Structure P
Amino acid sequence: MGEGTVTQGISRLSTNQVEHYRNQGFLIYRDPVLPPAKFGALKALFEEMLAALDGSIRPEAMDTPHFNEPRLFEWLFADEILGLVEPILGADIALFSSHFVSKPRGDGRRVPWHEDSAYWKGVLMPMEVCTVWLAIDPSTRENGCMKVIPETHQGGYSDYEEVDTSANVFAREIVESQRDESRGIYLELHPNQASLHDGRIMHGSDPNSSELRRCGYTMRYISTRTRFHPEANDCFRHHLIYLARGNDHAGNDYGDPIKAYPELARMRGAQGTKGH
């Protein structure tokens, strides 16, 4: 078990914003998340990693990049990010995972309607995950921004059916009878803006057939009162969580943020997460 690496910070969310998140299951944060230079450095690191990506890997599938690249913890543990999460999860925070989702222009794949929690059932108890979706590029309806169905975060475990993986990022989608797409809201963002969403909310995104790439960095956090059970799902036997702020309360083990774990990245990539 590790010790806190970042001290308790100041909340960046108002009471009304926290209430909106809890009631609706998501929040759009319109203020710049990071100082310009810090955001520019993250984007430059992403471009470096994208340029080095194996040609057999789709850019939408840059999952757990922090296993290979510890420099990302400069942002994953940043006060600017954790200040968005702390008002929702509390002062004791662990990083569960991160993922660059980059839809290339012209042929970016669709993300089918899903709940993140459906992929993590039994792995996280209780299922309380806050994802910060930081826009690296402009994220618009035209290039396939995220969309959510408000107030669906009270469920989290819908029924799923298979979909075509040549057109979709994931192989499964919530059955049509259990989702009301007419209530969907598009989360359009400028670079360095963010959305936050509950791990149980229904969300997805359209394909990107535009001339503009769409990339976001998803940073997923849990309270340290949540117990991580990697043995509950084979996809997470090769996974680590990290203590981001405060103290552990659930008896979890934590990875070392200054160490690279390329073997975990290889095993995760070979096995696949079948979603998240």
Structure Q
Amino acid sequence: MSSQLYKNCRILTIEFWNFVKEFMPVAKSTGRPGIPAYIVLDAILWIADNGAKWRSLPYEEYGNWNSFYKLFRAWIDKGIFKAIFEKSVQMQKKSATLSIDSTSCKVHQDGTGARKDAKGYETNQDIGISRGGRNTKIHAIVNESVCVVSLLLTPGNIHDSKPSIELALQIDLKDVIMLADKAYNTQLFRNVLQNLGVVLNSPDKVNALHKHLFSFEAYKKRNVVERFFQRIKKFRKIATRYEKLSVCFLAFVMLCAAVVNVMHTIT
């Protein structure tokens, strides 16, 4: 990345800091000084970029890893990562076409074994067993600028079409063409999009009884969603899931997605 905020910052840039600083907790005015927010954010981004254990956080540059992990969890509870992601979505211009798809993230053995009463137990921490083993799926809708505008997590064994409606309802889709592969070509999804004023451009399945209008030329633009997944998976913490809790993995996903959105938009 480009210009650094201060000499010890490895990942955080001035551009991204200026974007997120309004969401940072207010520094303590009394008692022992806390860790500056920009150092905490840089440490979290370092963990995300390297896919490292929290215990591997360089002590000489950052300090005690446990302090940063506690702040990471506190920021999750305060909704800071969600707010950063939502702002990165709001800065996106209206797009004529959107693309929807999912990508699977292999769950490392360290990502299993969460407490049965931990938050997210209802969906088994969004971990499912498929032919490739334990996986978590990231579902996303991406605009023409290769920036994500909607995302969510599901277990890896969930079919792409099932969370598609929830994903679509998170954003304004009026007068948009939705590009999707055959997995999303269901009558239910078509009906929901039609009620929202959206045209679904998706190839019909071979055994489809009713053929829908389909533009192959428009469908070529669907590559943006694959390019987005390629960019976000450059963060090793996303490419392989090491987090036991779904809320922690989602926080990393939202933060890294915001980095992709912001850095692509301002450059």
Ranked by relative contact order in percent (Cα under 8 Å, 6 or more apart), which of P, Q sits at the highest value? P
Source structure (of P, Q) for distance in nm of label points 7 Å out along Cα→Cβ at positions 94 and 150, computed value 1.7: Q
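Of the structures P, Q, report the one carrying the highest value of mean count of other Cβ atoms within 10 Å over residues 86-93.
Values: P: 20.4; Q: 15.4.
Largest value of mean count of other Cβ atoms within 10 Å over residues 86-93: P.
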Computing FRET efficiency 1/(1 + (r/R0)^6) of positions 142 and 230 (r between Cβ atoms, R0 = 30 Å, to 0.05) for each of P, Q, the value 0.15 comes from structure P
If you rank structures P, Q by percent of Cα pairs over 13 Å apart, for residues 110-157 alone, the highest one is P
Entry that produces -6000 once helix-only ellipticity at 222 nm (-39500 (n - 2.57) for each DSSP H run of 4 or more, over all residues; to 500) is calculated, selected from P, Q: P
With distance in nm of label points 7 Å out along Cα→Cβ at positions 14 and 246 computed for every candidate in P, Q, 4.1 is reproduced by structure Q
If we compute distance in nm of label points 7 Å out along Cα→Cβ at positions 62 and 134 for structures P, Q, which one ends up with the highest value? Q
I have 33 for percent of Cα pairs over 30 Å apart, calculated from one of the structures P, Q. Which structure is it? Q
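The numbers here are math on the coordinates, done by the rules we state, and not lab data. Since we're looking at a predicted model, the values are computed, not measured. Cβ atoms are built from the backbone, for glycine too; each structure is taken alone.
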